[in-house]
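Novice: Listed next: structures, encoded as structure tokens.
A short reminder: the numbers here are calculations on the coordinates, not readings from a lab. Being a predicted model, the structure only gives us computed values, none of them experimental. Cβ atoms are built from the backbone, for glycine too; each structure is taken alone.
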Structure I
Amino acid sequence: MTEVSIRRADFMMVLAYASDLATGHSRDFALKSCVLAMRIAELAGVSEQVRRNAYHQSMLRYVGCNADTDLLSGLFGDEIALRQDLVGLDMGHRAELGRVFVQAFKRFYYDLAPDAQAKAVEAAMSQALAVARPVLTAHCEVAQRIGERLGLSDEIRRNLGQIYERWDGKGLPRGLSGEEVLPAVR
């Protein structure tokens, strides 16, 4: 049997490409995110180590995002349409996020009378909000496990655990802010 070798970077590109397709992103979304992250890191003058970390985490940013496909399709119906609606959305803008969820639920409950639809959407929204943090935590955990399997450093895996956090504290799943957010995540 022939032994096949593939560079980790090449494997990560294929994994990122598959994740883009599975989550409804354009097929080069992760690659564009990586190029942008590398350019920002270069302009910010951060260390080589932080740039390396930014590279790895941007390539693996979305690999855990389809870990909950069954849950999302059960809640929203067409989870790919929902993911496409979420592309480019500022997740810290809760009102906009809520609007996207309401529209997804309206698509799901399209066949109900207006009053029944409103009640179903309200009930579904409370359920969605209850699972949002655990779901995003699961996304991060899947990315961290993949990072571990790829032999990435503990630091990169910690970064993947914070991938949706923001400097201003409006990120998810833990709402970290300021210096609590790891440098390569910022």
Structure II
Amino acid sequence: MLKRAVCLLLIVLTIGLSGCVSKAGGLVPYNDSKDGYSFLYPNGWLETRVPGGPDILFHDLIEQSESVSVIISGLKSVNHLTEIGSAKDVGEKIKTNMIALPGTDREAKLVRAQQREANDKTYYLLEYVVNEANTSLRHDLLSITDSNDRLYALSISTLDQRWDKVKDMFYNMASSFAVK
């Protein structure tokens, strides 16, 4: 009788607790079939549309400083990002042209640059520490690639003091970014 009660309790707990766990640590898919990209983002983040802003933006309701967005723009000086050079070269160019534009009060340091190949595309994973006057230090993580003469950039951002808590999840999000 006791064995049966223990078995029943274990079954109930297993079934009940398995519903609390989602794949990829609470990340859910976003798919933009019109622009041909997809990525994972945290369950519960709110989608926000900004006129003239990124193609898509999600932010955390609790930690409002955390966000993920996709920016699509035309390639201007090259046909493919690989023409710029190594992952570090691409990271420095992105820093100068997107993250810390000359003449602004933003400074950025490229702290990590990686390159990966997936589905016949080259993706660059770029991590920056960003300092903007009168604001807290931030971490920005970008996954970028090009397709059909367009630059696709997935940008994930948080405050520096939260980075250690969320960096693994953010790297999973960045690694999930795929462009058709």
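Novice: Hey, helix-only ellipticity at 222 nm (-39500 (n - 2.57) for each DSSP H run of 4 or more, over all residues; to 500) derived from one of I, II reads -21000; which structure?
Specialist: Answer for the origin of the read-out: I.
Novice: While we're looking at this one, here's another question. If mean count of other Cβ atoms within 10 Å over residues 30-37 comes out at 13.6 when worked out from the coordinates, which of I, II was used?
Specialist: Clearly, the read-out refers to II.
Novice: Okay, next question. 12.5 is what came out when mean count of other Cβ atoms within 10 Å over residues 38-45 was calculated for one structure; which of I, II is it?
Specialist: Checking each candidate, the match is I.
Novice: One of I, II was used to compute FRET efficiency 1/(1 + (r/R0)^6) of positions 110 and 166 (r between Cβ atoms, R0 = 35 Å, to 0.05), and the answer was 0.95. Which one was it?
Specialist: Answer by label: II.
Novice: Given that semi-axes √(5λ) of the Cα gyration tensor in Å, derived from a single structure, equals 32, 20, 14, which label among I, II identifies that structure?
Specialist: Label of the source structure: I.
Novice: With FRET efficiency 1/(1 + (r/R0)^6) of positions 46 and 62 (r between Cβ atoms, R0 = 25 Å, to 0.05) as the yardstick, tell me which of I, II scores highest. The partial results should precede the final answer.
Specialist: Details: I: 0.65; II: 1.00.
Greatest value across I, II: structure II.
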